[in-house]
Each structure stands twice: as structure tokens, then as C-alpha cells.
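Undergrad: These are the structures in question, set out in turn.
Every number here is computed from the coordinates shown, using simple stated rules; none is lab data. Everything quoted here is computed from the prediction, not taken from an experiment. Cβ atoms are built from the backbone, for glycine too; each structure is taken alone.
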Structure P
Amino acid sequence: MFKFLFDLFKPSKTSIIAEEDSMKKFLIVGLGNIGDEYANTRHNIGFKILDFLAKEEGLTFETQKLGDIAVYKFKGRQFILLKPSTYMNLSGKALIYWMNKENIPHDNLLVITDDLNLPFGTIRLKTKGSHGGHNGLKDIQDKLQTTNYNRFRFGISDAFSKGRQVDYVLSEWTEEENQKLPERLTKSIELIKSFGTAGVHITMNTYNGT
């Protein structure tokens, strides 16, 4: 009798394998605006980090529904890299579509964004927080219906005069910043790999503030 009940209610081998497979998949969303005129702007650091990872690993982005997609396989994990094509203020639409399509667990989502409150090049991983006025994060928060999601914040500093915030985030990096960016981008892709292999908390302890 007990064996019958156990066999009746135990999860199938297929469902267990499917769950294990989904836990090994990660959605890495780099925020930015499409168009060449935005390519090297501070607001597009999410795109820039994913482009740098793709270049380093020989990956190619393909234009698909609501964004450009590349798949990176590393240490038994599958990282789905997404650059939304919806413009910044609708980033959540692309994120939700690809989370559902690829059956990505909430804990395996990582959003890469610029942050005015951090010095240039500072990287910080958080598991929750407000949108802080950032239009991309605002839409993601609205679509997810929670402020609890992993976000990778890349500092762009706040070196702008009063009333010039929009001009600043949509302006290009300075010559000095461009010289320092390669090292910062290398550190950023190390963080992404660690997020998928070591987990969010170890990654936070290792990389936050570096």
C-alpha cells in the first residue's frame, strides 16, 4: 500500500531532470538602448559588458523576439545573454518573455545596469533594491511585481552638474574612462561567471566593491 502511494506521488524522473536542467540555466540581461548613437554611452554599460563577454568567448548575438540573444556554455551552465531591443523603459517586457520561454528560475536572473551612485568602474551585486529612478529597473520591477531580483550595478559616477543627469548618462565615456574600461569589463565577466557557478552570495563577497 505504502509503495503504491509512493509510486503514485513521487516526481517522475523526467520532471526531476527538467528541474535540474532549468537550475543550470541563467538569464543575464544587459540594459541599454538600441542604435549606434547609444553604443558607447554610460547608460549602455549592460550592452557593453555582454558584448565584451561575447567577443572574449567567440559568441555571436542573433536578433530574436524582443532582443538580441547569445548563448554561453561554461562549466555545465548555460548563460542566455539578452540585450533587449525594446529601449530602456520597456526592458521588463523582453526580460519576462525570455524568462518564460527558457523556463529560467527567478534566482537565476541577473540584470546588469549603470549606477550613478557608485564611483566609475565600481561593481556591486545585490539581490534586492529599489529602481532608484532608473527607467529600465522601474519597468522590470513592474513586470516582476517585486524588488527582489539580482542586479549587477556598474558605477558610472555622478560627475554632472544640476539638471544634466539625462545628458550625462547618454553621453560617451571620457578618454580616461575608456582607458580603464577593459580591466573593468574583464572583472565584470568574471562576476557573471561566478554568479552562475559559485552562487550569488559567494560572488557578492568576492566582487562587491572591487
Structure Q
Amino acid sequence: MLGEGILKGMAETARNFAGSFVSKERLTTVEYPEERIPTFENARVFPFLVYDTNDWEAGLRCVACQICEKECPPKCIYIDKSKDKKPDYAGKQQFYPTRFDIDISVCMSCQICVEVCPFEAIKMDTEFELATGDRFGGLLLDRKQLAKSNEYYHRIHPTEAAEVDVRLAEEKAKANAKAKAAADAAAAKAAAAKPAPHVEGAGD
């Protein structure tokens, strides 16, 4: 029927208007900023960097692989890779970003950076109140401004963060088992290659 969608929309509007006088659930207007609608778990705004432990710099999961920088459609991510390596939060020697900036005035919140990151190091935030009078420097966030703890990640995306933690724990357990097996094999090889002690008088 022609115009059926318009009629349904008008009927819904009428129900909300009449119902708002007797039911708060029908009062669809929110008096922002005094009132705020709770953010949905799957909401996404701009990216942030996840870190473990209490030290944001030492605990960053990012290893400056630069995949997100290459895949970013609007090219708003800028990364400089370190020349040296240092232990990450798990104690493994890794490269790290000496610079990690995101220009949120250009970012289109597409989440491609999150999808391509192999280290679960970059995620989407739910914070949207980032307005500033400085349209250039104020909207170019550096790695310290982008760094947020894994606890924060759990707070805004609890289901996703729990799944990531399980996956990372499994990967860490596999890596530890592989390293232990390699160490045991090396020790066994070294023991086998060690010459037997010579006993004086034996075979004389």
C-alpha cells in the first residue's frame, strides 16, 4: 500500500506523544547533558590502545607492526617503529611504537584498524565528547592519550574483552609450552653430546 510506512511512522509518533504524559518509557526526549542514555556495549567511536599492567608505556600491546597504519582508509594513523626491542607485558622482546598518533578529525570510525590488528592492541572506544577549540593539535591524539587499560576495555566492552583475554591466554600457554619443549630438547641434545668422563685405568 502506497504510504504505508509513513502512516506507521506517524502512528508510532502519536503513541509516543500521548504515552509520554503517563509513561516515562514513552518520553523519548533526553535532557542532554544532564541526562545521558547508557552506551551500548557494541557502540564504537574512535580507536584507543590497550595496555596491560599498571604502566601504560611498558604494558602497551602494540608492537608497531604498522598494519593498521597501512590499512586505514583515511590514512589518519601515524606510527614510528623503535630501533631496539624491549620486554612486553608478557616478558617477550618486542619492537614498540615510539610514536603512535591518530587524527580523530579524519578518523571515520570504520574499525578496520581493530579488525586487522593481530595483537589485540587497538580497540574502539565509546567516548564521543571530544570537542575542542583546537581543530588541529587538539584532535591529534598521541600514544599516551590513546593508551587505556585492559580494565577500561573490560568496562566498556565486557563480552568482547573476556573473549580476547581467553584467546590471549591460550596463545601465551602455547608459546610457553613450545619454548619449554625447545629448551628441553636443547638440554637433552647437550647432554647427549657431552663426552663420557674418562676413568683412569679402565681398559688398560
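Undergrad: As an exercise: distance in nm of label points 7 Å out along Cα→Cβ at positions 93 and 189, calculated from one structure in P, Q, equals 1.8. Which structure is it? Please report the intermediate quantities before stating the final value.
TA: Working: P: 3.1; Q: 1.8.
Considering all the candidates, the number was obtained from Q.
Undergrad: Among the shown structures P, Q, from which was the value 22.7 of mean projected area of the Cα convex hull in nm² calculated?
TA: Numbers: P: 13.5; Q: 22.7.
Among P, Q, the structure yielding 22.7 for mean projected area of the Cα convex hull in nm² is Q.
Undergrad: If distance in nm of label points 7 Å out along Cα→Cβ at positions 85 and 157 is calculated from each of P, Q, which structure is the one that comes out at 3.6?
TA: On the way: P: 3.6; Q: 2.8.
Computed on structure P.
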